[in-house]
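Pasting the structures here.
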Structure 1
Amino acid sequence: MPGQPDSHPASLRFFFPVLKGIAGLLFCLLTAPIRPRERKNVPRTGALLVFSNHLSNTDPIVVQYSCPRLINFMARKELFEMRFLGPFIKWFRAFPVKQSSADKGAIRTALEHLKAGHAVGVFPEGQLSPDGKLIELLPGSALLVRMSGAPCICVGIQDSNKLMPDPQVVPKPSFTSIKATWGTVMNFDRSTTQEEIMDWIRSELLRLSGQPNVT
């Protein structure tokens with residue numbers, strides 16, 4: 001459709017099972033096998049907003065590996081400037097977001113992907129958690145939900161920071177499996193407030209990542 005972003009390229013769809021197998025093998029070799037849970041909850045088609053907690057730079061791989069469909073990730077702008085990583089994540093149809101300010105361009109791109117029926121991946125914390133605990137969520141997630149009307153699902157990651165703790169960029173053997181647990185799909189109507197949406201995302205991410213929901 002004119003004005004809408006491209007879907008994932010045919011080359012990626014063809015090689016994705018191979019890349020997924022390679023990623024799974026590498027994580028096993030690093031003694032950190034990925035253990036997806038409840039991925040049957042993920043809709044296979046249609047617009048979908050995916051929210052995840054953020055413990056490690058490996059998290060996009062963990063989320064994509066555990067998901068039965070391809071995801072368009074909102075990713076830090078600086079990553080696209082890296083020599084090898086930049087072209088690779090562009091191939092995956094990731095799109096940049098500026099972390100220092102409200103990025104209207106990133107919001108617009110996310111809405112275009114959702115309108116086209118794609119899955120969009122967002123880390124609502126906007127940065128890595130320094131200690132593994134969920135930090136304050138940015139309100140842009142609720143804005144996306146309200147503007148798109150898209151179904152939402154959360155995935156809680158556990159122990160990826162043992163493989164690559166912040167601020168390290170090189171993995172180390174962790175001898176612990178990485179768990180990625182999917183919640184259930186939630187649909188919000190237009191009357192839902194920003195606070196209600198953010199409370200739901202926070203509660204789901206805490207529950208799915210095994211953290212206490214302390215209010």
Structure 2
Amino acid sequence: MKKVIYLSIGIMLFLVHTGFGQKIRTLFYDDILYGKVKQVVERHYAPGTIGVEFTDTTIYDEKGNTLETRRRTRHGSYTKDRYIDKSDAGGKKIEIVGNEKDQYLGLKFNSKGNLDEYYSHFKNGQPNFKSIYKYDNKNNLVEFQYFDKNGKLTMKRTYKYNSDDLLMEEENWDADPQYRYHVDVKHTSFDKMGNWTNRVSNKKLTSGAAVPISTILREIFYY
């Protein structure tokens with residue numbers, strides 16, 4: 001009887017983490033979602049504040065493509081971006097249509113389908129910023145770089161994951177680049193598909209002191 005139970009559990013996990021249970025990577029972030037995700041609502045709490053600092057909502061189609069993102073802050077401000085497929089012979093591209101009326105925002109992807117570049121230029125053609133993303137052989141995001149309108153590197157982050165592709169550590173640099181701080185990340189709860197629903201981040205200063213940064217509670221809806 002026990003062998004049957006263990007076999008059933010094994011089959012369920014196999015289905016969740018293979019093609020039967022879709023696996024997608026979230027745009028901009030260091031995260032993977034399992035299953036046919038329809039919508040993710042993330043509530044971000046900052047230490048020392050009352051209530052939700054801001055709420056992010058992301059909507060996906062049945063293939064896992066990002067359709068829309070929304071952000072509402074505790075102060076009442078609201079943004080909404082739509083993601084329009086602009087792929088051509090050169091590869092996969094996406095145009096972002098949202099609140100930035102004076103800018104053109106776009107995304108370029110590498111041959112593996114991972115986000116390679118996030119860029120912005122003004123309607124007059126002048127550059128605004130560019131972000132570069134790098135990945136390991138498991139397609140986990142391992143480095144993020146941000147360049148200003150003059151092409152100067154102003155921020156860099158590197159990431160480390162556990163064997164389940166969950167983010168565990170983050171290192172932060174500013175311009176030059178000058179090292180700033182280390183972040184430890186803990187995932188404290190998961191849903192039935194294996195997606196995390198509670199994540200806590202703590203910043204470790206060069207002095208050795210640990211400072212809470214944020215707690216994220218997330219609701220995930222499926223097709």
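A short reminder: the numbers here are calculations on the coordinates, not readings from a lab. Predicted model only: the values in this text are computed from it and were never measured. Cβ atoms are built from the backbone, for glycine too; each structure is taken alone.
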Distance in nm of label points 7 Å out along Cα→Cβ at positions 99 and 171 gets 3.4 when computed on, of labels 1, 2, structure 2
Re semi-axes √(5λ) of the Cα gyration tensor in Å, for residues 27-130 alone: value 21, 19, 13 computed from one entry in 1, 2; matching entry is structure 1
If relative contact order in percent (Cα under 8 Å, 6 or more apart) is calculated for 1, 2, the one returning 15 is structure 2
Output -2000 (helix-only ellipticity at 222 nm (-39500 (n - 2.57) for each DSSP H run of 4 or more, over all residues; to 500), calculated) maps, among 1, 2, to structure 2
Value 15.1 of mean count of other Cβ atoms within 10 Å over residues 35-42 was derived from the coordinates of, among 1, 2, structure 1
Candidates 1, 2; Cα extents along the principal axes in Å computed = 69, 50, 38; producing structure is 2
